Structure P
């Protein structure tokens with residue numbers, strides 16, 4: 001980092017060169033991936049429709065686990081302790097920024113990762129991924145050189161069939177603790193991929209202002225990926241747009257509500273084009289299980305390629321290693337949607353992946369690849 005180093009990743013075709021300093025924020029943590037879980041441990045607990053905000057009752061967890069589809073929920077310390085004690089999972093690097101860093105490592109693209117908390121277990125795991133660096137003092141170091149005596153938090157991901165439920169108790173993200181070393185180096189960034197505000201309590205929403213001020217000085221390109229959670233995400237969108245620091249915005253079809261849209265995005269594409277123009281964005285992209293829909297002002301070919309490549313790599317990731325499974329993606333069927341290449345938008349059907357082995361981090365895979373190609 002610091003000085004730009006030329007690296008090629010296997011997703012970059014036709015002798016194209018990655019020549020950017022890529023920064024990834026906000027948070028990195030450990031995930032506990034829990035599969036084949038035994039719901040009898042909730043015996044006698046009736047489902048309770050969750051209230052808005054932080055879940056605090058076991059019945060709310062039971063209700064969530066009974067629903068199909070992906071979702072993410074903040075939980076109380078008491079719920080975390082119960083779930084962590086009663087359900088064993090496989091420990092992996094997690095957090096949106098952490099997931100994105102592992103993807104870039106597999107693609108052979110170096111990055112600087114934000115880690116507000118740096119416990120030894122997590123730094124040891126990160127050190128095994130080539131190209132992932134931390135900011136420390138005046139330099140950029142291997143994660144093992146950045147170890148601190150910090151607390152360790154796990155995000156609990158309950159996975160079943162083709163969806164997952166994530167339960168999070170993490171004061172670092174809840175209070176928006178910032179990686180001071182990372183943000184002091186932000187002037188070196190060419191691209192900042194940013195995600196995690198959906199985990200931040202509204203009580204700490206003022207941290208958004210601090211980040212926005214730093215980005216005004218940095219002048220780097222910024223992609224903000226949304227997430228379902230607290231209302232802090234709405235404030236982050238508004239603040240970054242008003243400050244003129246946001247270039248690209250990404251979300252799934254449910255998270256469109258954070259920019260004021262309710263319904264099927266494919267039935268009202270004019271809304272997103274108008275929002276993009278009114279907000280001064282270069283691009284806006286929506287990814288669902290079935291498609292990627294991207295609106296853009298310029299760089300039509302780049303955005304089309306970004307959509308295709310991100311879908312291919314995300315599909316390959318569902319089987320485990322992207323590198324080993326990429327060639328097999330071409331044999332997969334796509335969802336029954338017509339590909340549309342408009343003047344200022346493109347709609348690309350996604351690949352159907354039966355019996356996926358990996359569920360967590362697929363959105364981050366799609367998002368970081370899409371942002372890297374389109375904004376590079």
Structure Q
């Protein structure tokens with residue numbers, strides 16, 4: 001979310017990996033800090049009044065607010081449930097974005113590597129908007145993975161293989177845009193006494209150092225975010241679950257429909273991103289695997305080896321930090337070698353207790369206190 005920072009001692013960082021690097025050096029915990037204006041806006045929402053509006057009503061309200069407030073909007077379009085819902089409603093309202101951007105996992109047009117976004121690019125090109133597809137270059141791959149400390153230098157670093165970093169896919173583009181990102185569905189926690197909580201966390205990473213809005217979780221038009229929280233709350237109550245509940249734990253097609261979202265058109269686990277799929281590969285999903293395969297077929301196994309070496313360095317540098325990273329050994333058949341994968345441990349930035357008529361901000365972000 002806009003303005004999120006990681007505080008380690010008296011220093012602050014934009015990206016979680018940057019904070020963890022400092023944490024590993026000092027032993028101090030890297031704490032995610034959410035600007036107070038977000039929680040203030042959510043608390044001001046009249047929950048009872050939201051019953052008068054559908055999710056679709058509030059999506060359109062938010063789109064109009066954004067359109068009226070910003071001269072130039074760059075929309076990050078991946079064709080998933082979130083971004084396709086935004087685009088569907090924008091087109092219905094006659095709203096055009098000054099730029100629409102998709103970042104690809106392929107260095108060149110290739111239906112096999114870009115399997116997930118072939119239909120996405122086709123649809124986007126039919127919208128009559130200024131549509132841009134960013135494709136990484138071999139030189140960029142080389143530049144990134146030959147730097148063993150790259151994870152400390154990129155604002156939205158995450159540990160996959162192909163380039164998902166705005167530091168790269170936006171570095172040659174105009175900077176005077178408001179960047180619009182789709183994320184995300186709400187997280188919940190149910191304690192042992194069957195109290196429900198909305199848990200805000202740092203799981204989104206696209207454009208985090210830039211002037212941007214996460215459409216379905218941000219605090220511009222907070223009514224939309226809170227509406228989704230309550231729709232999700234109604235749905236999750238029927239699931240008889242305890243502890244953390246995220247959308248990967250739920251029947252996703254049914255859940256997203258209940259929230260009021262459109263079906264995505266990207267060919268991924270659309271409607272079925274299971275937690276077991278995530279646990280098997282962390283960030284290194286099929287898109288990353290095909291990107292690596294392509295780079296090796298281009299005769300650049302040296303880049304793959306550099307990625308492996310830098311991946312190991314991430315583990316070596318960060319694993320001693322308190323609550324730092326999850327690691328996993330992954331046998332990479334394209335290299336016939338094991339590679340260490342990581343994902344940063346999620347930080348909770350705020351916890352709201354859900355009442356039928358209001359949200360209550362908890363005075364802490366320690367999930368374990370809820371079950372004491």
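FYI, it's all coordinate maths here, none of it is from the lab. Computed from a predicted structure; not experimentally measured. Cβ atoms are built from the backbone, for glycine too; each structure is taken alone.
As an exercise: FRET efficiency 1/(1 + (r/R0)^6) of positions 228 and 364 (r between Cβ atoms, R0 = 25 Å, to 0.05), calculated from one structure in P, Q, equals 0.55. Which structure is it? Corresponding structure: Q. Each of structures P, Q was scored by distance in nm of label points 7 Å out along Cα→Cβ at positions 172 and 308; the highest score is held by P. A value of 16 was derived for relative contact order in percent (Cα under 8 Å, 6 or more apart); which structure in P, Q was it taken from? Going label by label, the one that fits is P.
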